[in-house]
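S.K.: Structures given as structure tokens follow.
Just so it is clear, none of the values below were taken in a lab; they were calculated from the coordinates. The structure displayed is predicted, hence computed values, not measured ones. Cβ atoms are built from the backbone, for glycine too; each structure is taken alone.
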Structure 1
Amino acid sequence: MKLNLKRPLAFFDLEATGINVGADRIVEIAILKAMPDGSELVKTWRVNPEMPIPLQTSLIHGIYDEDIANEPTFKALATEIAAFLGDSDLAGYNSNKFDIPMLLEEFLRAEVDFDMSDRKFVDVQNIFHQMEQRTLKAAYKFYCNDDLVNAHAAEADVIATYKVLLGQLEMYKDKEFEDKQGLKSKPVVNDVDALHKFTNINRPVDFAGRLVYNDKDEVCINFGKHKGKTTEQVFSVEPSYYAWMKQGDFPLYTKKKLDEEWARFNAKKNENKAQKPQNQATSAKPHFNKPKVDEKPAQPINTDMLEQLKMKFGK
């Protein structure tokens, strides 16, 4: 099956020093770029993370400190990687929670502005978990009827992820899905926009899931004491929460999106302040209601009136 693409879809997989998006670093990145004409481009980079790789992590992906000691840093590779991705939409396995947030962290550290505003992102794991709920190795066996060799090697994993998506599209093309609200649909279709909508379950703003969209497309805090509240509500009652998050151990991309919300909040507040004095000036003008006077038509001056005036003024 050939993917129905409007623009390239870049499947990518990261191997790292650990799973802490804010603290750990990439040691390997592999990208399979599926093109609209059906062709495929594959590139892999080994990366010096400029920090030791914990032994327990090396035992999983097979990359040790000596393997990447002479490799370039991500900062040295960032422009090349961004150029290879170009305007591609992004896809991966658990990419929304791990690969995308970590990649964005590395781009920000390297001071490369990798724009995400117009991209679609397809998390193959979310299709799998919602439809079958298994692992990549099991997914490969289930959808491709084959055993995954060299699991946790970035290139093997990314190729497997690509093939799993093709298998999912074939298997679920007419299968009905019922969501938690009881709504039924056939969401697994050969269309990146539809897959983007189906796989982005929690509607993250920052990909790390600290900020999410609610049903009204408002940005909300998604953890701690303010979970479920909009950023505007939180900043209104506790503006110091912004400073706390900025100083906290949160991913750089989370802080970037937080800055955007803070700027939007203050712009709206300043706009309201500018409008308030005008409204107050208008409402400050006193409105006096003149007492009603029973008006009578003017009477012609007569002799009695003149006599009364003489008596009053002594003339």
Structure 2
Amino acid sequence: MSRSSVAKSRPLAPLVRRFLESIEGRGYSPHTTNAYRRDLDQFVGFVADFAHHESPDEVTTADLTTRVIRRFVSSLTASRFARRSIQRKLAAVKSLGTWLEEQSVVPVNPAAGVSAPKVEKRLPTFLTEREVSLLFIVPPEPSVRELRNRAILELFYSTGIRLSELVELKRTSLDRLGQTVRVLGKGRKERIVPVGRAALDALSAYQSVQTDAEAAGGSLFTNGRGGALSQRTVQRIVRKKLAEVSEARKLSPHVLRHTFATHMLNAGADLRAVQELLGHASLSTTQIYTHVTTERLKQVYEKAHPRA
């Protein structure tokens, strides 16, 4: 029996719900799942309007055609959505289409051949080595909060981990003897990342002044009640500290991740090693940092060469 003969037209909304449940089961973060939900709700609503249905609940897989998906992408462009947003929304639709094909709900993924507008690769913002020196040159005040904030900054720069990874760290994630930290990355994939001496010292200083209540929750970084810090709180801490040494407009924990990767490559680190440290699934994602180092070399050349 062919796959096309098995596939039947079925209501799309409950299938979207099952798809979202499936990606939650595969370890996708709540942030990613919620983004998929918003994008697919928008898509199903568009299909309903396009097919002249009264409600998105009446949309079926018969309405899910390549032509409709292309019109969806065109409508996003006409509505002046950012290219990155369009790419993300189309990626959600493609993932849904792949899942529907795997479930034999549709014979082929109708979104497979649809392309989104190309996005220009922007060079990431990162700190210079001088700015990093300025960031850490003044010792923190000997309070729990300031020692904690210094340890957060040191760990970000020492390991290049993501914000979402840092807030999930437990006290047991840190191996002081091995000088490593166990990180749970995207897709719940675990990796072991080396931790530098400066970061380990900062963590020791922070933990030495924590109260029993603050340490009882088990999280590596906690608030005064012992609960894990929220991503928003860490963002605020990092943004405030980075603003003291950098005039860049968009300052965030990701700037320290970019800084870690750029400084590693500038110092001669192997690209694949940096890929593993960052937890990138694809080497092409890591390669953007080679563009950063190339730009730096160009600047050095233009400054130094008499006929540049």
Structure 3
Amino acid sequence: MLLQRKNYLLRNYRTSDFGNLFKLYREAEISDLSGAFPASAQLQERLERRPHFNPQEDILVIEERGKIVAFMEMAREKYIKRLVLSCLVHPLHRGTGLASMLLDGVFNRAKDLEVQHIHVQAARHNLAAQKVLRRLGFYHVRTFLELRAEANWIPPARSSMGQGYCLRNLRYGEEALLAHLQNSCFKGSWGFNPNTPEDIYYATSLKNCSIHDVVAVFRGKQAVAYCWNVYEPGDARGRIHMLGVLPSHRGKGIASRVLRAGVSLLCRRGKKVVELTSDLNNIPASRLYFSAGFRTWSETLWYEISLPPE
């Protein structure tokens, strides 16, 4: 894909672009101080190992005089027929229409896919991004709370839970079990794209996670709940990546127990602060987290644009 406007060239990503793309992240972080600047190895992992993702097809870049000044990443979620976009424009090139140029490229790409909706997120405080999204035709559809708690405020969980329930960490070889459990817990939830064992294997083999960082509740041989934890080495913060309970086992205090087990694991990893994201519309989840001591520190807004049927 090639599209030229003034000094800007829109095209597909090439393997040789990696150094330039990493430089764009680094220069944007100096200006934005977002905390989202990935290490080189993390970025390489995300581009080269992610299932169902081809960077040469799923990343668009804009270059000016040989330098990459903007990019758009398109993550296709085929089961729910949506594209999730991640965009970054160099601070010196914002306000020049590059986001619109990238979106034109996305629409061209979407024509070849069975996509009904395109989603993108923006932080509540990022008013400029929200303004750009509205101008491009996106509308706000969902709000997620960004929550945070001091890890040592939350009492640890006991491994013995009574009523036939017990806690343990997952083991290598149980990726398919986690995929099935996660899909069962979140079936029908807004924005949830069912996972395959391949997705789970990839996600639990990254540098910030392993299958052992997933704490699960079992009743007999059946896994009924889990808390999936991630963390960066050297960072005082840890994150609850996902937490779910099977519908048939809700209302029994299991979510509270598995949450505390996840926080305990992060404490043992030396984390002082625990963060997580919760759908504002999920009232039971919000009650659980607030009762455990979590508090809102930011919000993420999701925007959507629907594609006309062919």
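S.K.: Out of 1, 2, 3, which has the highest value for Rg/Rh (Cα atoms, Kirkwood Rh)?
M.R.: With respect to Rg/Rh (Cα atoms, Kirkwood Rh), the highest-scoring structure among 1, 2, 3 is 1.
S.K.: Suppose distance in nm of label points 7 Å out along Cα→Cβ at positions 49 and 241 works out to 4.5; of 1, 2, 3, which structure was it derived from?
M.R.: 2
S.K.: Just checking, which of 1, 2, 3 has the largest value of distance in nm of label points 7 Å out along Cα→Cβ at positions 25 and 249? Working shown, then result.
M.R.: Working: 1: 1.8; 2: 4.4; 3: 3.6.
Across 1, 2, 3, distance in nm of label points 7 Å out along Cα→Cβ at positions 25 and 249 peaks for 2.
S.K.: Follow-up. -13000 is what came out when helix-only ellipticity at 222 nm (-39500 (n - 2.57) for each DSSP H run of 4 or more, over all residues; to 500) was calculated for one structure; which of 1, 2, 3 is it? Provide the component values of the computation, followed by the final result.
M.R.: Working: 1: -13000; 2: -17500; 3: -9000.
Matching structure: 1.
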